1. Please state which of the structures P, Q yields 14.1 when mean count of other Cβ atoms within 10 Å over residues 39-46 is computed from it.
2. If helix-only ellipticity at 222 nm (-39500 (n - 2.57) for each DSSP H run of 4 or more, over all residues; to 500) is calculated from each of P, Q, which structure is the one that comes out at -6500?
3. Assign the value 13.2, 50, calculated as Rg and Dmax of the Cα atoms in Å, to the correct structure from P, Q.
Structure P
Amino acid sequence: MKRKQTKESSYLAIINDLSEDIGISTEETKNLVNVALSSTDPRDVNYEQLKQEITTFLVINIFFLICKL
């Protein structure tokens, strides 16, 4: 039970952290995290690594869009 609470709190923490870091709403961030988690088993997820990967993905895509201008 404690492990489940830890995963839930990590899930909520990553949503809040990404929302603040990226500057988008928590609902949009929640959708982004859910898409990232949809192809993996949530029990085996390292939430800090997931946060880093999502941030890296967004930075690369923003840089790519700026370069296309």
Structure Q
Amino acid sequence: MRKKKGFKMTTGHFFFNIKAGHQNTITISRQTKAEAVRAFKDYQKQRKDCEWLGQWNGKSFVDTDINEAA
């Protein structure tokens, strides 16, 4: 059986998912909001199925609206 995630969710970083198939989801993180929004929009330009998660505070995601983040 393969590993699920090779990283830990770090507090203060911004996360988004890219759905890459039936049950395959890639989670991408960036340290700053500007980097995360830029990368998210670049994936959307490539017509990838993306989902904005927001900033991880240790227990849940905050700043979960991409329109406010942009």
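1. Details: P: 9.5; Q: 14.1.
Source structure for this number: Q.
2. Details: P: -27000; Q: -6500.
Computed on structure Q.
3. Working: P: 13.2, 50; Q: 12.2, 39.
The value was obtained from structure P.
Any read-out appearing in this document is the output of simple, stated calculations on the displayed coordinates, not a laboratory observation. None of the values given here were measured: they were computed from a predicted structure. Cβ atoms are built from the backbone, for glycine too; each structure is taken alone.
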